[in-house]
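Below: a set of structures, written as structure tokens.
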Structure P
Amino acid sequence: MLSRVLNSKESKKLAANFFSLLVLRGFQFLIPLLTFPYLVRVIGMEKFGLINFALSLSIFLGAIVQFGFGITVARDIARNRENLIEVEKIYSASMVAGVFLAVACTVPFALVVFSFDRFNDDFVLYFLAFVFVMFQSLFPEWFFRGVEEMKYIAVLSLSANALFLVSIWIFVRQEGDYLLVPFLNAISAFLIYLFSIFIIRFQFGVRFSWPGFKKVGCLYKSSSHAFIAQFSPNLYNNASIFLLGLFHGASVVGAYTAATKIIDAVVSLGYVLANTFLPYLSRNIKAHGGFQKIMLCTGIGLSVLVFFGAEVLSEVFFGLDNKDVYLYIKWLAVAVVLGFIYLTYSSNYLMISGHERLARNIALYISVIALFYTLAMIYFFGIYGAIGSLLLSRGALSMCSFFFYKKVCAKC
């Protein structure tokens, strides 16, 4: 099946989208690896950890704003991309739904920040992190994925990230400049959001029109399963950073974040492959067999490379003063292949083959259970508990997704 795909007229589109997203993810991989060592050296591991602690609070809310649109809306646009009127309806409803959620998220954010002195004392930091995450979450990546024109995502993101990188090197010169990091992030996210709207309007001819509350409500309903499936893992992913900051301090958060950023950067290649094939698989689910071979072979290979290259990665990007980071990277290497497995069988099979509820339940139940043992493991074992919790949770998500994938296939 995969060979027929590669020989079809859609092969050029798949290849173009893959390389666009590959360049994008590659640059997104490069940006942190260029900025993190610089930031750790200039503002220190403690302030670096504090920034990531602030981001962990807002990322919970950012996942709410995205509300699973990256899967459901991209899928719906892919299926209706020849119908401009229907695409305009989907686009308009998605934009309004996202803004509504962003406005609603200011309430819990304000309650948390103003209710506790620890957050209130650094209000500017938390506010800037919140603004950055909101604009990043509102970016209509789902539109470009749906019309299979990922090059626009690449161009916009590369431009914004390049601006951020240069700005960091120019303006962040000492420890007291740490607030400029989330500020510059927020500016970059706002610009990419603004330009994306102009491109959709003038390049694709898609107009915005008020969709009506009924259409927005229907979108929330249709995206609810995908939302829960994507939001649930945030319960333990970001909870780990948040709990480490509460119980063990910002320096520990910095070390843990440094290691997980390397892992996430490698796993991002899995997202490139998954996002490239998602629109096509939405229309041709029988091609999944070839897709899973690519994903699994790539995931295993990258896990092996990360495991044996952990010490080099740590020394190159974080310096000799942070030797423990390489051990954390080595222990987390298996999380790479687990991430590829989950993407292969959950978002790129169950979610697009009519089994959204099943994918939702897998993510929800495992993530809720994970939240409780993550709390205990981090409280008693610190960063080692966070690493163990992450591996245990991702392993459970991956294996359950694979199990139910096989169960669904057996019924076909």
Structure Q
Amino acid sequence: MGTKKSVEAVVIGGGVIGSAVTYFLALNHVEVILVERGAIASGTSGRCEGDVVVCDKEPGFDSQLAKLSLDLFPQVASQLDYDIGWTQKGSLLIIENEEEMEAATRFCGRLAAEGIPARMLDRKEALDMEPALAKDIVGGMETTCDGSLYPMGLAYGLLHEAKKRGARISTYSPVVKIETDNKTSIHKVITPDAEIITKNVVNAAGVWAPTIGKMVGLNIPITPRQGQMLVSERAFPVASRKVMEFGYMMAKFGNRSYVRNVSPEMEEFGVALVFEPTEAQNFLIGSSRRFVGMDTSCDIRVLRAIAQRAIRFFPAIKDINIIRSYAGLRPYTPDHLPIISRTEIPGFYVAAGHEGDGIGLSLITGKLIAQMICDQSLAIDISPLSLARFQGRKKDVCES
């Protein structure tokens, strides 16, 4: 029999989402304990980039949510005892051909109409901004508000602040059972070492969220989607900000007839350029998207395709050494939106399914969940993020 405890809320998951939820609950004087099956940020949050961006969000609700979250970072970063590496240098989406330029111009206009600082660049302007780019690009789209940080530093920094305000953290404590009162309300969370009596549980377990959901009879349609990254040696400055290619976004946002001029392997592995310089003077290179279960091993074919795509846009990096690679699992939902939601079980909340947007959406997610638990007005209407939107849907099939 484990130690018995009683708290107002239990957060399951020690990545950036669970850490942000715990932080905002502690700010609201809620007695909270976070339980994590391993170490803090040992899952997806330790195997990703540190993007906090609006540039790749569909204009509308998606971009509004991202901007609300982004606007929280400067103040939160300044208040943490940890240096989370927060910088706000903006992003550049590079455009490879005229078809992309037409789509990007429309996309940029829609972002700008919402108050997002976005503007189009011609070839000369893009090359003046990033001289190492391939000379045959057509142009680019710049967003000046985007930022980046160290994801693990963010998780540890948020939890350090939460602990100062009374939060408790229990690592290497996998949840083995959640008890309810006749399935009408949350009663208890059980780990190998403790029984925690509580009225509120937040499922922030990322790719493991479906497992936690099953403990209370809920189907949570999240599928792990693997992404692989390369890390370079310290090198000469290649780019001054995050650089992505716009072509992948055309397919992502509905233009299914658009086919990029890439190899079959790049298409199969969902490879698209993401290039991010770091404060350590090396850079991260991605990206890929595959459904391979819970496999976090790297595949040389994927890594080669990522490198080839990066060299296509940054020819000068072909002789720079790669010092390591890693793979992480993004918590994917069928409609590409996260689940930030109450559920049919009073006291059980879901904060998961952010796919590749978890770092950027972490703070707004934590704030919204805390507002729900504390019965406060919400910062934004989150009905599009309700778990109930998947009710009645046929068995979910992975969509690209």
Structure R
Amino acid sequence: MIDPKRLTETASGQTFVADIVVDVLPVMEPLEADWRCLERNNHLSLHQGYDWCRAWVKTHGNPLAILHGNSNGRSLFILPLEITRHAMVRKASFIATRFTNINTGLFDPAFLQQIESDTAKQLGRQIVQAMTGHADLVHLGNSPLSWRGFTHPLVGLPAVEHQNHAFQLPLLGDFEQTLSQINAKRRRKKYRNQVRKLEASGGFEHIIACGEEQKAWLLDLFFRQKAVRFETLGLPDVFQEPETQAFFQLLLQSEAGGLNVPLELHALRLSGSHHNGKIAAIAGLSRKGDHVICQFGSIDESIAPETSPGELLFWLMIEQCCAEGAALFDFGLGDQIYKRSWCPMETVQHDILLPVTPLGHLAATAERSLTRSKAFIKGHPQLYSALQKLRARSDAQAHDQGKE
């Protein structure tokens, strides 16, 4: 679509909202060059990166609605959305939002500096107009309104606080300084005890999967370890679907160059005749710029549980990230004790809700109520545990029926 207007700029190069055209594209490829240019901003989420989104699109069949804001041929922003149906409601959400830990969208740095409250509201109206006929509700989930000095350009639009917060560990000048934020003396003592016990039984090794065969093997082992863990806890297995597993396999094959990586598998492998090279813990890390995210993790509870292998693997990974110049180790969404033990930083995220149709207005109201209900339930652990077990049983029954 070509805007009949020409870009209007002030002497300082300011772009007026009236001159911005918002298009909706059903495919990614026409925007690849501009997409990869915008994603270079390291303060924007890696989850909106081209390779991350492409891996999901290749393994899932959801229709796309890629929002592209441009002015006179210059790309100002890209919001990569996919359409899913929930009952009768067509919801447009960030691609792969089920497995994202932070969503920002992609914005031109100069344009970001110009966005004010009125600009954001006008952009919201343009987004709604562009999505007419495509969706009933635009749901921009897991969006921090403030992130590392970056104010979200759509702040001020209707939003509800997400039920889960994210937890981060700032990486300071070196590993010792980093540990000083989180009871360094106790942590060093625990680390020495872990190492002593493992060395006594043959030792251990921190490995990073390399080569297609080792990557595929270790990821499959993660899925198996996680399935056992979910079953033990009576929780639904969010990784069991074949398309989900294929998505992570594709991410492992992507190469971003340098230290940047869409997904990298780390593991703690135990040595000695007793353990014979068994994998006690696995974690999947992503990196963009100086920001590292732990996407997932698993442990084999039958192997040296007294040494807390998952905790030891985090120590080793964080130590390596410090040495490689990272500035933030992100444990991702979800309030868990081990995250709080590592993280002095907690990030509140929001879901931005933009109704497009009357049905979308009803869905947005229901979404806000549901999110607040989830937050209440998660604030009451016994109730949360009971509901999760009911959900797991329901999922297991549906899975068994699908096999018949």
Kindly point out which one of P, Q, R the value 15.2 was derived from, the read-out being mean projected area of the Cα convex hull in nm², for residues 98-249 alone. R
If helix-only ellipticity at 222 nm (-39500 (n - 2.57) for each DSSP H run of 4 or more, over all residues; to 500) is computed to be -29000, which of P, Q, R is the source? P
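Read-outs: derived from the displayed coordinates by stated rules, not from any lab. Keep in mind that what you see is a predicted model, and the values were worked out from it rather than measured.
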